[in-house]
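We did not get these values from a lab; they are worked out from the coordinates using the rules stated. The shown structure was predicted, so the numbers you read here are calculated from the model rather than taken from an experiment. Cβ atoms are built from the backbone, for glycine too; each structure is taken alone.
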Structure I
Amino acid sequence: MNPVNILLVEDSPTDVLLTREALESAKLLTQLFVVEDGVEAISFLRREGIYADAPRPDLVLLDLNLPRKDGREVLAEIKSDADLKMIPVVVMTVSSAEEDILRAYGLHANCYITKPVHFDSFVKVVQAIESFWFTVVSLPSR
């Protein structure tokens, strides 16, 4: 069985660590790739430069507040690119502002999740994302 490839676009080392731990404690075989900003995310997805051999992710976990190119711009680029738009993008951010939620869905985010602040809740949310997207939902094959 091939591992599920997840691209995490996150500039917080703590959130990267929490996400990694949550995925490792789940039952699915996942491979987590991490980039720290929006420019790197687009390079990874388009397999440019040092990411020429990067696998196509089955899911993108995207923070909105990123250096160099923010998550909104990344989301807009993904969803306007014929080669990338089918990849599900889960916005996972600290903002619960209605304008951020509306804008993310307007840019065709597949779902929007406000990051919980407590470790146990954070782990449960990441595991629920993984379970939903890889055991409940039917995704197109790679």
Structure II
Amino acid sequence: MAVAVAVVELLPREYGYVVLVLVLYAFLNIWMSLQVVRARKKYNVQYPALYALESENKDAKLFNCVQRGHQNSLEMMPSFFALLLLGGLQHPLIAAGLGVVYTVARYFYFTGYATGIPEKRLTIGRFNFLAVLGLIICTGSLGINLLKK
């Protein structure tokens, strides 16, 4: 417990925003998971199948688009979390702002994909890529400044 308190004392106060963005994204991930569960019921795709087969299910593309929207978000999540948490050490307000942009863009990425027209994921969802680029720059800046010490 004392170690955790000591670490928190070292962090800038604004790092709290970074942590709250992480929590916000966790709620988005839970919501996306529930959308996949709902789609499984709606399109009759049984566990453990990750994807529906078009040869067996006329709604396979619709289900697969919902599943893919969530799966792609899961694939990006480790990088997003690492970049957010590390970049936020030096640039907490910028990283938190970029994290909010990323989270909102990911919501639109998912909802666009879930329409069954994959191209719609990029209407607003494309901004998640810019947010990641910004987080890469924040994290790179941290690495460079650590090497300067």
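Which one of I, II has helix-only ellipticity at 222 nm (-39500 (n - 2.57) for each DSSP H run of 4 or more, over all residues; to 500), as calculated from the coordinates, equal to -26500?
Only structure II yields this read-out.
Please state which of the structures I, II yields 3.7 when distance in nm of label points 7 Å out along Cα→Cβ at positions 2 and 98 is computed from it.
II
Given that FRET efficiency 1/(1 + (r/R0)^6) of positions 50 and 122 (r between Cβ atoms, R0 = 25 Å, to 0.05), derived from a single structure, equals 0.60, which label among I, II identifies that structure?
Only structure II yields this read-out.
Can you tell which of I, II yields 15.1 when Kirkwood radius over Cα pairs in Å is derived from it?
The value was obtained from structure I.
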